[in-house]
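Take a look at these structures.
Values quoted throughout were computed directly from the atomic coordinates according to the rules given, and no laboratory measurement underlies them. Here the structure is a predicted model, which is why all the values come from computation and not from measurement. Cβ atoms are built from the backbone, for glycine too; each structure is taken alone.
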Structure P
Amino acid sequence: MAKLDQRRIAAFLAQPGACRVVLLHGDDAGLVRERAEALQQSVIGGDDPFRLADLPREAAAKPGALAGEMAALAMTGGRRLVRVRDAADGLAAAVKEALAGPGEALLVLEAGELPARAKLRALLEPAPDATVIACYRERGAELAGSIARMLQAEGVAAEPSALEWLAARLGEDRMLLRREVEKLALYAGAGGRLSEEDVMACGGDGSALDLDEALVAATAGDVASADRALDAAFAEGASPIMVLRAALRHVQRLHLAALGMTSGQSAAGALEALRPPVFFRLKPGFEQALRLWNPDLLAAAGTALLEAEKQGKSGSANRPIPDMVVARAAVLQLARQAVALRRRNAA
């Protein structure tokens with residue numbers, strides 16, 4: 001079956017058919033886990049100890065271990081599911097052995113980002129009885145659609161503007177997203193409909209708002225506030241890559257508003273034109289930032305943030321740098337640059 005088209009994923013997770021191995025890989029660990037649990041629910045209906053084998057990666061890599069689990073029969077009957085988390089290329093030989101052996105069990109491999117040349121992908125993408133599903137972070141309209149489906153499953157609807165606002169704020173981690181959706185569903189109640197004001201009121205706390213506060217403070221030149229809010233965001237569970245991507249989105253929104261100002265809009269008018277709207281608590285800082293930065297400077301800041309994300313993922317060739325250090329340095333560099341702009345304007 002090879003790589004699965006995104007439009008077919010939901011149907012496959014509900015009914016994997018005769019597929020024997022599923023490789024879930026990508027940068028969204030929450031989505032990888034969610035899809036693995038959906039497969040588990042489809043195949044065995046829960047946590048049946050007689051039909052589920054949850055193997056550590058080290059145990060699965062031992063010769064014969066995966067093949068044996070794949071060939072084993074459940075004492076209570078029915079198809080078994082074998083689940084291996086943190087899968088990596090070191091499992092390729094064991095997976096190849098399992099595929100060549102007998103058994104009707106479904107093997108689910110949960111991995112992080114795997115390049116196209118990775119051994120597991122090279123082994124499974126051409127295999128007729130295997131499926132490879134990429135689990136990358138959703139954005140924009142795709143993410144808004146996923147949020148709508150999650151809410152619908154909870155018996156709740158949302159206005160398009162509310163979905164747009166949520167998609168702009170909650171797209172970095174699937175597990176955090178699902179928790180936020182569950183909170184919104186409780187807020188709305190069965191059969192309820194969420195407006196933009198509802199989601200702004202209900203979603204205006206936690207790491208997302210702390211992070212937004214840090215970024216707005218940074219681009220407004222408030223170094224101390226940016227540092228405190230960034231600490232709070234990390235404490236609430238924001239990941240360094242999430243911080244860098246949120247910083248890039250913030251700079252892109254500032255750039256869009258700054259372009260509006262070059263066309264004759266006021267700072268307040270350019271801010272109000274942004275969609276999704278800026279959270280009311282952040283408007284003063286956002287407007288102050290607009291008065292400091294011009295489109296060229298913001299474009300350069302965006303390029304620097306893209307480079308920071310690359311560095312955060314890979315480090316330098318000779319001395320890997322912790323991704324949290326990279327993220328904090330990138331945000332505080334925005335703050336230092338904004339301070340310099342304030343001084344220049346005041347001179």
Structure Q
Amino acid sequence: MKNKEHTRQVRDTVVKKFKAGFGYKKISQALNIPRSTVQAIILKWKEYQTTSNLPRTGRPSKLSAHTRRRLIRDAAKRPMITLDELQRSTAEVGDSVHRATISRILHKSGLHGRVARRKPFLKDIHKKCCLKFATSHLGDTPNMWKKVLWSDETKIELFDNNAKRYVWRKRNTAEHTIPTVKHGGGSIMVWACFSSAGTGKMVKIDGKMDGAKYRTILENLMESAKDLRLGRRFVFQQDNDPKHKAKSTMELFKNKHIQVLEWPSQSPDLNPIENLWKELKTAVHKCSPSNLTELELFCKEEWEKMSVSQCAKLIETYPKRLTAVIAAKGGATKY
């Protein structure tokens with residue numbers, strides 16, 4: 001429960017005893033008030049030469065300093081706790097306040113509500129492998145990362161049902177809605193690659209991907225490396241999908257003298273192409289494709305529009321990405 005303010009008479013008595021030579025401890029014992037309160041009253045008197053209340057901006061807070069600290073601590077320790085849960089916990093200790101009050105307190109402390117990022121579930125073995133990769137490559141030169149050709153596959157839906165749009169409208173109205181279609185209205189799978197010099201080829205994957213189909217897609221690899229002027233000694237990055245690591249696929253790399261970067265499983269935070277996928281999907285859905293043919297066309301057009309400077313920045317800052325993975329001990333990062 002929040003303590004009530006001491007009367008002016010009590011505060012005057014504290015100062016009177018202090019002037020008489022009493023110490024904080026003796027004043028506390030004599031008046032039966034906390035030593036910290038005695039100290040606060042005297043410090044205020046020394047600075048302002050008064051024991052009366054100073055002018056305040058707005059109404060005094062309904063929450064005690066202790067409860068405010070507890071709120072901030074609970075939100076920091078349990079990031080997924082809701083405002084309703086925090087409201088109930090404050091009510092249990094006698095401080096009943098509105099959710100908006102709790103929200104303002106958290107905002108002032110630097111805590112804001114954000115949509116949680118979705119990350120793959122990481123087992124301890126995955127974290128150890130990611131940490132090992134980041135540690136072993138932290139000292140690599142910038143030129144090494146410029147030689148890497150990054151690749152990945154992703155699914156792009158015709159209608160992005162997860163996209164958030166904010167509109168201004170009056171309460172209890174249904175104006176300016178966004179139409180949705182079950183199962184996204186269809187989707188396509190694409191494979192693409194990029195380097196610090198820009199984006200490489202993008203290929204639509206027809207049907208189910210298997211080792212043979214993946215090797216057909218890899219025919220675009222040398223052409224992309226040539227277009228991006230990576231030279232013959234470039235390094236190719238791919239994830240550890242079984243079709244990527246198939247014996248026939250690895251023999252293809254060996255026959256073509258392509259060096260493949262050793263890659264840890266379940267490590268999207270380490271692949272900068274994930275950032276480009278996010279930008280691509282946003283750009284494509286702004287084009288509002290109406291069918292899968294348009295979706296493929298817009299994907300390829302927007303992929304080619306990705307700027308060289310954007311690609312270069314992702315690679316230039318790659319050491320920061322490695323540092324973040326090390327700081328997270330192989331766990332998920334902001335990337």
Identify the structure, out of P, Q, from whose coordinates mean count of other Cβ atoms within 10 Å over residues 89-96 was calculated to give 14.6. Q
Please state which of the structures P, Q yields 6.9 when distance in nm of label points 7 Å out along Cα→Cβ at positions 9 and 281 is computed from it. Q
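When helix-only ellipticity at 222 nm (-39500 (n - 2.57) for each DSSP H run of 4 or more, over all residues; to 500) is calculated, the result is -18000; to which of the structures P, Q does this value belong? Don't jump to the answer; show the numbers that get you there.
Numbers: P: -18000; Q: -14000.
Answer for the origin of the read-out: P.
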For structures P, Q, which has the highest computed value of FRET efficiency 1/(1 + (r/R0)^6) of positions 25 and 129 (r between Cβ atoms, R0 = 41 Å, to 0.05)? P
If we compute distance in nm of label points 7 Å out along Cα→Cβ at positions 41 and 265 for structures P, Q, which one ends up with the highest value? Q
If Kirkwood radius over Cα pairs in Å is computed to be 25.6, which of P, Q is the source? Q
